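No value in this document is a laboratory result; all are computed from the given coordinates. None of these values were measured; they are calculated from a predicted model. Cβ atoms are built from the backbone, for glycine too; each structure is taken alone.
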Structure 1
Amino acid sequence: MILVRCKVIAESYAPFPRSSHSICVDDQRNVLTRTVFRSARKSMSTYKDKIAAHLAQLRRGDISEYFFDCIIITLVPLILLLFNQTWIYAKYSNVDEWMYVGYGYYYWDPFFYATNYKISRLPWVLTEALVRGSFPPLISSWILGFGVLAFGNIILYFALRMPFGRLPALFASIFIAGVTFMHANGGADYHNTLAGAFYCLSMFFCARCARQQFVPRDLIFFGASIALTIHTNIVFINLLPILIGQYWGSYRIHHRTSPPLVSAAIMAAFGALVVTILLGLINFSFGRPFPFFMEQFKLVSSFIADSSRQKPFWLPWSSYWFLAVSYMGFLFAGTLLSIAVVFLAAPSRSISPRLAYASLFCAAYLCAASIWMTWQTIGQTALQPDYFAFPLGFPLAGALAAGIAASIETEVRPRLLTIAAVCFAVAMIAGIRNADHIQNFLGTVSWPRAVRVAISFSVAFSIILLARRFIALAPVAAVALAIANGLSVDDTSAYAASTCTISRDAYELMLDVVKTLRETHAPVTRIFVFADKGEEVKIGADCRGREFPLGWIQSAVWATGFEEVAPSWSYETLDTVEPKRWKEIVTTQGLVAFLTYNPARISVLRAKIVAAGGKPGEARLFTFHEGELEVTLYVLPFA
């Protein structure tokens, strides 16, 4: 009788039916304790009581497992950052990131980029504003770049653990934590990382709601998470059908019946509506429009209605662009893995919840990949540049967890699994740190970059599936994944050991320039930033070979709310700027902020102002020095 009762309880708490051996290890006291708690939960009336009961059910070993698993997952990107912090700071060449940095410091000003479409990504803008308004610049970058990434990885682990159990969720999460394609995708201050974290939260509530009959509170949180994801990055709306399908399929696997879709949809829609209204009210309270999402909606609608607007950025399949980028090889190998798992697991899905979940998550990735390929085919930028393909990384994490779950059904002791996870994390870190050596060795093959990456990941995924027959291949699969990941690293200099701190120094220096310009003029004064074509930033010996144009600083400063004499991408000098433009500038009676190392160029600037009918004042010199970088700035007023 005890054995039968234990089996029922085990099935309700585990993602799959446990073996008779693992069932028998529960003694009578544990069985009776769980039974009491299960019956008591029905009579609880408050959320706190339910939380207390849930925590009481957790063994100390369970809590330790969660804690150490989260630590292992988090340490992968953290250790990489301790070696090299290049990718944690806003790039000096990325204007989009610096616009978000500007929002972080000046969102409270209702006139700062009031009509720019980036305000539609309000969850990220508010996160930037809250963090940058509360912490110094360097700490802010770590919170926004690393903290948000770590949060997403941890939530992904819990989202995958519910359907698959500890082993697949842990190893898939460690892998995703080490995939450099997922690190600061689009930039450290780009909105992708937060959108990914919100999507992982949506996956978590999707799995949680599917395991319960009907809990309005969780369904509301599910809808709220989806809304936050889409408001942060509208591209994730393409994964909404995937989440709905996973909820429906997971519910059927767990309950052997269809979910109450209409009631669930109403609760989820309510959660999404509440979040949208709250965001709108916050925006309105700072003097900005209530329908914050309209600019993004207009932009996306125009692209869908007329795909020719994407032609400057879109590349057709016939150009074979996909052979030159490593992430396409990574995503293609995921497609092969998903097809193989569906083929292996689908025939037995009716008798094995483990294989049913594996089939479901692999089918989800195949559907997601098909959606992205369709958009790319009809003329939309869906798979290129890389930041548009970023959302596919999360369904792929589910597909990898599914492949592991379908292949390794053997129970692993908790401590042994923790040791194995640590070893895998070390292998992933080593693969990335030695990416240049891996690429030099395997790069001797003349195949295109994406082909090499696709083959290496396909081999690693194949070894995972072969572990279904030969469990001794599991460590080999872990090493193969680490090597394949090292081969896929695009910028090896961002992960190799280096004494060059140019990314951090440029980030701090640009913020100093912005702060100085805002403090040296009246709020209504218009400031025009400029740098001559051909001038490069002066850097120290440790960063030789990484020089960049002063024009990049001009663009970054402009993006934080100033104006330009001429865009940096036009490659102008003081002598080539049109006289008409100088006359337009003079009529504003503002300032010119000129980035140059050559004092003689100031006389040329003064002459241009005089020729346009202006009266230049005295130029003020500012020198900025951060680590390896030094920049001089002349501020010239005119009337």
Structure 2
Amino acid sequence: MRNFLLITVFALSINKINAQWQPKYGYCSDIRCFAVNGTNIFAGSMFAVLLSTNNGATWTKVLNTGVTDLASIGTNIFAANYDGVYLSSNNGSSWTAVNNGLTNTKVKSLAVIGSNIFAGTFGGGVFLSSNNGDSWTDVNNNLIFRTIQSLAASGTNIFAAIYYTNYVYLSSNNGDSWTKINIGLTNPNSYLSAVTNGPNIFLGGTGGVFLSSDNGNNWSSKGLGEVRTLAISGTNIFAGTSDDGVFLSSNDGSNWTKVNTGLTTTIVNSLIISESNVFAATNDPIFLSSNNGNSWDAVCSGMSSNYIRSIAISGKNIIAGGDGGKVFLTSDDGIIWHPIYLPTNFNVRSIVIIGTNIFAGTQGDGVFLSANNGDSWTSINNGLTNKTVWSLATNGSNIFAGTGFGVFLSSNNGSSWATVSNNGPSGNIRSLAISGTNIFAGAYNALYLSSNNGDSWTALSNNGDFFGVGLLAVSGAKIVAKDYFDGVIFSSNNGSSWASANTGLPIPDNIYSLAISDSYIFVGTGDGIYFSSNNGNSWAEANSGITYSFTDFNSITINGQNIYAGTSMGIYKRTLSDFASGLDENSYNSYFVAYPIHNSGKLKIEFDNNKLKNNVNLEIYGLLANKIVTKFNLTQPVLTEIDISKFPSGIYFIKIYDTEKFYIKKIVLQ
């Protein structure tokens, strides 16, 4: 008898890693810590460790795991997390766990004094290594509380803040003994950072900035709110706060000046100074100032908290546009995103590319052009009398703009625009799509077609009735559209006739994006993404791998064999081959279970009879949508056995459906 294995739910999650949506929102989100090694800058986040060798111009991922802190001694870089401490002596090319003697590996914080590195742990106190992590010794004498929130070193002093208390301890002898130093300190526990300027020690924490001139015996408040990080360069002290950006003092904290020009967030997690450059780590992105904080530029951005509305692809470059004028570019498939923001705060609704030129249409400030991969942008609105640009589309060297008042055309890379709405689309043109010489424009009161670059237009109808179109996608002669009144509709003949395509979709008001490629149609909604492989006659959920509930799918772009989704939580990617069967596991697959009967060559399928109606049907498909088994009108409670002894190894889909809903589960036979 042939041996087989039905992959269980746990094993399925391993086997289908590549057959689901992959997040592509990058590793520059949630940066929490820095370390410097010469001209090399390391940045640590809850996802990875990044390295820049050119002052932040470019970044490379060097460790594919999240970290709580980073530190450096000479050419050695240390990374900490709840698995212990890792060491790299070759700028992150390789890492080695160095936990010998570290009896508690939940490391929250690192600090360095000379050649000594200290690790503050969650429950095990403080550990010291004097040999680059080869061995560790606990140094907790007089340290009554062992749950360390953070460590900070300044000169020969090391400070330890205790979790969920107001206690701060000081050691001036490499941890041989500790003394509680709280005279004058208030609420320092959540964050702790220390810098020294001559005899003055500055401590930053929840209660602001504090100064001691007597080695920590007494402290005086120097103002500010919750301070997460301090950095010093000469007489300049920088303070990064939890909700008010960066402050600068040049007189030992007597006065502070807010220096936030260019910062797009005021949550600053870490600061570090490399030569004359100040780097600020935020939840997203990393910022650089080369003029003592007078201005900041984003140098590395993530995507996890960005609302993406448009995606364009050219070669290796993926460009994404979002709210607030934010545009991002990646050349490494989303590992690192580079912020290439527009000089406007209006939302970016559409991006198109012609050659080396990138065009971005905004919701209120017209169109912008970049000819240098976003290093600079130019407003190109000559002749564009309405600056609410909902959609851009290209046909050769021609660019069409769907605006708040008709369609405009530019044939000279946006140097000038002319209206092409005569006797055609007017008002809000929310969508444009081009197939060959045909240009489709969706307006509130009609769908228009032009075959001569907008010189003339024909209003299309849906079975004799005019309709309004908010979304469009075309592939050859196939068109899929969102009708304001009838939901999703489909045409296979350039709009000559239409059919409703709503079965299995949510309500039309919840549909935000459309895409079509040959036999595949995708619909993005406020509750996920759906696809159809039969011209919209039926739909299936396709949300495997989406990590956030209630994700808005605002944009869907198909490029070759890949499909990209711009969402309210960044970008996801998947391959079209995942949909070759026309099936994808949906969120209801827990309503039934399937498992092998030992040594029988049979598969048993059990249903939750509280979830299914009468007339239950069962089908099993191969990966290429070939139907292998069909059973109709199964009774409840349902307990079915299927002979799979002659099934070859591979991926199969079990589809169960009643009169109202269908349920799909993937299995793997080996």
Out of 1, 2, which structure matches 1.4 when distance in nm of label points 7 Å out along Cα→Cβ at positions 456 and 480 is calculated?
1
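Just checking, which of 1, 2 has the largest value of relative contact order in percent (Cα under 8 Å, 6 or more apart)? Walk me through the numbers before you get to the answer.
Values: 1: 15; 2: 8.
Largest one: structure 1.
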Answer label among 1, 2 for the case where helix-only ellipticity at 222 nm (-39500 (n - 2.57) for each DSSP H run of 4 or more, over all residues; to 500), calculated from the coordinates, equals -500:
2
Given 1, 7, 14, 16, 17, 14, 11, 8, 5, 3, 2, 2, 1, 0, 0 as the derived value for P(r) over Cα pairs in 5 Å bins from 0, in percent, for residues 408-615 alone, which of the supplied structures 1, 2 does it correspond to?
2
From the coordinates of one of 1, 2, P(r) over Cα pairs in 10 Å bins from 0, in percent came out at 3, 14, 23, 24, 18, 10, 5, 2, 1, 0; that one is structure 1
